[in-house]
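Engineer: As structure tokens, here come the structures.
All of the numbers you see were taken from the coordinates with simple rules; none came from a lab. All figures in this text were calculated on a predicted structure; none of them were measured in a lab. Cβ atoms are built from the backbone, for glycine too; each structure is taken alone.
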Structure 1
Amino acid sequence: MTEFDLDLISKYPFLRKSKEYVASLNLSLSDMQKNPLYSASINLGKQRVLDALNGRINLDLSSKISKELAILSYAVARILVNLTGNRMIMSKYAESEAGQAYKFLMDEKRGSVLDEIKEDLGLLVDDSNMIKFQDYLRLSSNISKYNQNWKLSNRILDSGFVKLNENDFPVLLKEAIRLRILEPVNLAGIPDNFKETAKWINSTVSGTGSEIEIEEVDKDALPPCISAMLASLESGTTSHNSMFIIATFFTNLGLKVDNVVKIFSKSPKFSEEKTRYQLEFLSGEKGGTKYTCPTCAKIKSYGLCVAECEVKHPLQFYRRKARG
């Protein structure tokens, strides 16, 4: 049987070894809820999300069982956060988790821990403080939006490598952790009570408990990605790509522009004039070209896929479910 370092993975649950440990327990979420020992991780996961959204994660790592529950609570928290479909919640959660992990790292006395985490994250920096061009771009793209010093034009580029300054590595390390935590989670087969908890978290944070009503559509047949985007739309955190997908998905289903306008009216940033013009353009009423909803592959490339549905297009998912 594989031995797991619970000290390590309870502090750094984003590591691949943590995922292996959870898999080794051979517990489904339903099994976990019935388990007299591990069921506590469900409420701990919910609390972990709420604590993270308030800027501080409180962990009890004083015993073997508390470390096990901490690892499982992270897995539960990741599921709940992804189920909300709220990009603001996902972002704030990842930021808090990355900050917590970084604090642990600053207190580490074992140099091998940092090396193991660097290797796990693929954060390869050589002895000359040089990092591969592709890795630098991936890790600095978000940081450079707020700090001009991180733009590639302000860096020394040599043979496909970027020179790092003395204080750059800790920043990139924290960002690498944040991006790992933001990776999508497989949400297939999640129990309904998890979905209800995620809905509660979303409504608590966004200040709304209402659901978007959609005429002429079977809501139970909506693909998980579309449901997640609708939740983001209602909370005011949806992206441009999400809005394009929502618009083309529903117009491709045959909904009238008036009904799609009603969907977008739930957004705090709603402008009827602007929305109606864009929908008439995308539906082909203006301009003559009807735009099609992106494929699942494209949606994945946008980072908006939230579950493996075994289809190639969200419309295919809807039509199968609606027929069934």
Structure 2
Amino acid sequence: MTASDARPLSRRDWLLSDRPASRMQARLGRAYVAWRRFSANRLAFLGLLIIIALLVVAAFADVLAPYSPTIGDLKNARLLAPSAAHWFGTDDLGRDIYSRILFGSRWTLYVVILVAVIAAPIGLLVGTVAGYAGGWTDAILMRITDIFLAFPKLILALAFVAALGPGIENAVLAIAITSWPPYARIARAETMTVRNSDYIKAVQLMGASPFRIVLRHIMPLCISSLIIRVTLDMAGIILTAAGLGFLGLGAQPPLPEWGTMIASGRRFVLDQWWVAGAPGFAILIVSLGFNLLGDGLRDALDPRSGDQ
């Protein structure tokens, strides 16, 4: 054994080894390669910073907000322009818009996280079952999916909210119900790609049940594609929630939800533009952050991309 062979591997060489000694090393190596691809994309990294800033603002809104988000000075602070005292101005009820936007970030995260938690597993389950079972099961599940896809998402969400009643919880449920079909289509396509592979055939020969095969061996293969699609859909989810709030079917006053804030400020958009402009700009920035992050994740997690 030469001196170079006896030299211990660096952490980078250990992660990039083409002969991992354990499953953990292989997973860490894949994660490291994906991070290298992601961090090399400056726009994707900018999107990540925007989302991290959103998380920090939502977590520390009580500390960062100088005023109450629901109580204002109607007599002395109504419709004040942006200034040192009120960075984004005040609304028609004398409430500080900057404070309301900070607290509104919590409701934005509340909506996108709950929708992702509800819609993504439903789509993953429907898609993998349809793709693996095939036959009439596939036909029935995909026709149901096609029915949901036939309607525009916002229109279908409006119909569900109108039936369930206005409110932030019902808006989340309505958006989740309309968001799962694309995830099902992606999961079905991934499942049909791998269901006849030697890997799955070997698991079948070992006596694994169809339920175990779908749950333990097919679903994990669909996770990366699903994460990318969910991240890219976050902007649409935010806009749909804002649209429901704008129409009075989402979050109800005095909750500082960004869509509701735009709705209350539309009467003053010509003279006091900041009332509707500030929450609209917040929606723009956060939506841009999720889109940039999703594009970066797509490039980093694409298994067909070569190492950089």
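Engineer: Please compute distance in nm of label points 7 Å out along Cα→Cβ at positions 28 and 196 for structures 1, 2 and give me the label with the greatest value.
Structural biologist: 2
Engineer: Thinking only about distance in nm of label points 7 Å out along Cα→Cβ at positions 228 and 260, which of 1, 2 has the largest value?
Structural biologist: When distance in nm of label points 7 Å out along Cα→Cβ at positions 228 and 260 is computed for each of 1, 2, structure 2 gives the biggest number.
Engineer: Same structure, new question: Any idea which of 1, 2 comes out highest on FRET efficiency 1/(1 + (r/R0)^6) of positions 60 and 156 (r between Cβ atoms, R0 = 41 Å, to 0.05)?
Structural biologist: 2
Engineer: Then there's this: Which one of 1, 2 has helix-only ellipticity at 222 nm (-39500 (n - 2.57) for each DSSP H run of 4 or more, over all residues; to 500), as calculated from the coordinates, equal to -23000?
Structural biologist: Going label by label, the one that fits is 2.
Engineer: Work out relative contact order in percent (Cα under 8 Å, 6 or more apart) for each of structures 1, 2, then name the structure with the largest result.
Structural biologist: 2
Engineer: If log10 I(q)/I(0) by the Debye sum over Cα atoms at q = 0.09, 0.13, 0.21 Å⁻¹, for residues 140-283 alone is computed to be -0.42, -0.71, -1.19, which of 1, 2 is the source?
Structural biologist: 2
Engineer: Any idea which of 1, 2 comes out highest on mean projected area of the Cα convex hull in nm²?
Structural biologist: Max of mean projected area of the Cα convex hull in nm²: 2.
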